[in-house]
Structure I
Amino acid sequence: MAKQRDTVLDAMRGIGIVLMVVGHSGFGGSDFIYLFHMALFFMLSGYFFRPAENAAALGRFCLRRVLTLWLPFVAANTIFTIFNNLFLKLNILTGDPRILELPGNQVTDPVTLKDIVGRTVHWCLFDGGTQLGGALWFVQALFQISILYAVVEFALRKVLHLQDTLTAQGLVSGVLLLLGWHCSRTGWNVWGLGIVASGYCLFYLGMLAHRIGQPARKPGMRAVLAIAAFAVLLALLPFGSVGLAGNQYPHWLFLLTASAAGWVLVYEIAHLAALRPMLGRVLAALGRATMPIVILHFLSFKLVTWLGLLATGGESYLLAAFPTLFTGGAWWLAYTAAGLALPLLVYQPYRAVKQSILCKMGKK
């Protein structure tokens with residue numbers, strides 16, 4: 001029998017993925033969202049982590065991470081590269097130098113078969129990525145962190161003969177956090193290893209949250225805790241924000257405080273959302289579609305930009321504006337809706353086919 005999913009934790013993923021898309025949509029409050037939204041995913045992964053009891057189990061864990069994280073990273077970036085020339089013709093990407101007048105944009109050149117093969121090799125080694133696959137930095141970091149954590153956990157248990165590694169892993173995560181903060185201050189982040197050093201402690205915090213557990217609370221108390229966590233995050237906002245994609249944050253203690261407050265905020269909101277069955281189901285569905293949303297939301301934004309250009313008569317090369325072209329007003333709502341709905345529509349047939357195949361395999 002398949003293990004029943006925790007709808008609250010799925011809803012937490014759903015809230016997190018909504019916040020990620022909103023943060024990329026041009027929303028005016030993105031700095032607040034950036035305080036905790038990606039840390040939340042590292043912590044959720046740590047929450048679900050279970051130590052490998054032997055070398056075979058460790059191997060299976062690593063293989064699952066290869067299939068669920070490394071493979072989507074490589075496949076998505078490779079597919080975006082294969083479609084590079086088509087995207088140029090459609091103005092989803094552009095070689096027009098005028099695009100450089102918009103901050104954060106780049107000129108894209110056509111690719112050859114040799115380019116596709118060469119770049120795929122780089123994607124396999126986590127060396128760079130495509131513009132449309134820009135959010136996949138998180139997938140890379142999660143792969144690296146989870147594999148490292150599992151190996152360290154296995155070594156602590158087997159080599160040092162530790163039954164309970166909570167303290168030892170806390171020391172390891174503390175050392176890596178200080179190293180990650182040093183990398184943040186110096187700007188060193190080769191192969192994303194600065195992010196790995198900083199994010200390891202977030203993975204550990206998720207595991208710690210699972211170990212501590214959460215007592216049952218009445219809705220009123222959950223609302224109070226959510227408001228308190230929100231207040232803490234607001235108090236932190238004047239001192240800076242968190243850009244884990246570039247391993248940037250003001251201080252290691254700032255990162256820990258913001259991440260912990262963000263966890264409490266989203267955890268309590270997810271429980272409150274579960275009281276509304278329809279809302280809980282929607283968030284849980286989004287939480288289960290995290291990977292396709294991460295991969296496709298930037299591309300989905302192009303639909304809104306295209307419709308906006310049709311309405312305003314803008315030049316076609318502006319469709320390549322990344323991640324969005326139109327700002328102010330309710331544009332961020334339109335970008336968010338497209339960034340969530342289109343990947344979800346793509347995911348549903350895939351999910352149905354996958355479940356059908358698994359069901360047939362289970363009958364054999």
Structure II
Amino acid sequence: MGFDISALLNPKARTLLGLDISSSAVKFVELSANGKEGYRVERYAIEVLPKDSVSDGTIANLDVVVDAVKRAWKRLGTSTRNVAMALPASAVITKKIIVAAGLREEELEVQVETEANQYIPFPLDDVNLDYQVIGPAPSMPDEVEVLIAASKKERVEDRVATAEASGLKVLVVDVDSLAKLAAFELIERQLPEGGRDQIVALIDIGANAMHLTVLKNGQQVYAREQAFGGNQLTLDIARHYGMNQEDAEAAKRTGNLPDGYETELLVPFMENLALEVSRALQFFFTSTQFSKVDHIVLAGGCAAIHGIDEAVATRTQFDTLVANPFANMVLSDRVRARALLADAPALMVACGLALRRFDTA
């Protein structure tokens with residue numbers, strides 16, 4: 001799932017690292033094939049970014065981010081320099097169109113450009129444009145659905161420049177939401193009956209925002225973003241213990257906090273998070289024909305908090321699990337199982353990008 005917005009090289013049969021630059025960290029994942037359908041986690045690394053070095057998906061401090069990418073890549077201990085990266089969904093305009101089946105490649109490109117002219121509010125010379133044929137159009141056998149994606153060239157160049165300054169080569173530029181869905185497919189297989197015909201709420205709680213994506217049979221039926229994230233807990237710690245934000249974030253990650261931290265700050269934060277999840281689901285129920293979900297899957301850094309799945313399940317009364325796209329993968333001896341289990345919910349995008357190595361298109 002996903003596509004090469006920058007029309008860069010096909011990663012087929014090449015070693016490729018998934019590189020996710022989020023608002024809070026640089027994350028690398030490398031996968032290899034293990035048997036016919038299986039994967040092996042070769043290595044991964046996470047390097048925390050200083051506050052505001054990435055803002056609203058834009059790299060605000062290139063030098064700082066490049067240094068973090070270099071450190072993370074060095075820790076990986078790999079010789080691979082090819083990467084797949086993702087743009088934030090907010091930087092990409094996507095649109096599904098219906099076209100006649102059986103068009104030649106050149107005819108399809110003309111059709112895509114014509115449609116893109118209608119939907120994209122910038123001159124086409126200023127954008128990177130790509131498309132992917134999804135499959136037959138529902139209820140129209142002689143037509144196919146095509147997904148168009150466009151991003152301003154400067155947003156793509158932003159990511160490519162960061163990689164190149166770090167000594168890496170970008171082969172694929174994807175969209176973070178699509179990379180996340182590629183990783184979600186691995187989680188869906190872990191659900192009863194492979195999640196078939198079930199309504200699944202994927203809730204990604206990052207540093208600054210909570211993204212709800214509701215899926216049925218791999219198709220998105222609803223999406224919503226709320227301004228709530230792990231930074232709220234960092235601010236609570238900073239205020240409560242008189243720390244600056246950087247020290248509070250470090251203490252939160254290492255768990256190096258006084259005895260009263262859990263009852264005074266962590267438990268109230270978890271309850272607040274569960275309430276925000278419940279609110280997001282209520283918006284979904286009131287604006288669609290749905291009245292329940294079969295499963296809630298928690299992703300993002302906050303999903304690693306011990307007991308958060310129970311807090312959300314208690315509040316919402318829906319089956320809740322923590323995202324782990326690596327659950328059925330073999331681990332190399334460089335990867336510690338316990339550490340990966342804790343980091344897995346935050347590695348959804350990096351995992352989805354690493355999967356691009358196995359694209360057959």
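What follows is calculated from the coordinates using simple rules that are stated; it is not laboratory data. Because the structure is predicted, anything quoted here is derived from the model rather than measured. Cβ atoms are built from the backbone, for glycine too; each structure is taken alone.
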**Message:** Ranked on FRET efficiency 1/(1 + (r/R0)^6) of positions 167 and 207 (r between Cβ atoms, R0 = 30 Å, to 0.05), which label among I, II comes first with the largest value?
**Reply:** I
**Request:** Identify the structure, out of I, II, from whose coordinates helix-only ellipticity at 222 nm (-39500 (n - 2.57) for each DSSP H run of 4 or more, over all residues; to 500) was calculated to give -22500.
**Result:** I
**Item:** When Cα Rg over 2.2 N^0.38 Å, for residues 71-174 alone is computed for each of I, II, the largest belongs to
**Value:** I
**Item:** Origin of the value 4.2, where distance in nm of label points 7 Å out along Cα→Cβ at positions 63 and 287 was derived from one of I, II
**Value:** II
**Item:** Top of I, II by distance in nm of label points 7 Å out along Cα→Cβ at positions 127 and 191, largest first
**Value:** II
**Request:** Have a look at I, II and say which one yields 21.4 for mean count of other Cβ atoms within 10 Å over residues 39-46, as calculated.
**Result:** II
**Prompt:** Here relative contact order in percent (Cα under 8 Å, 6 or more apart) was calculated and came to 32; which of the structures I, II was it taken from?
**Reply:** I
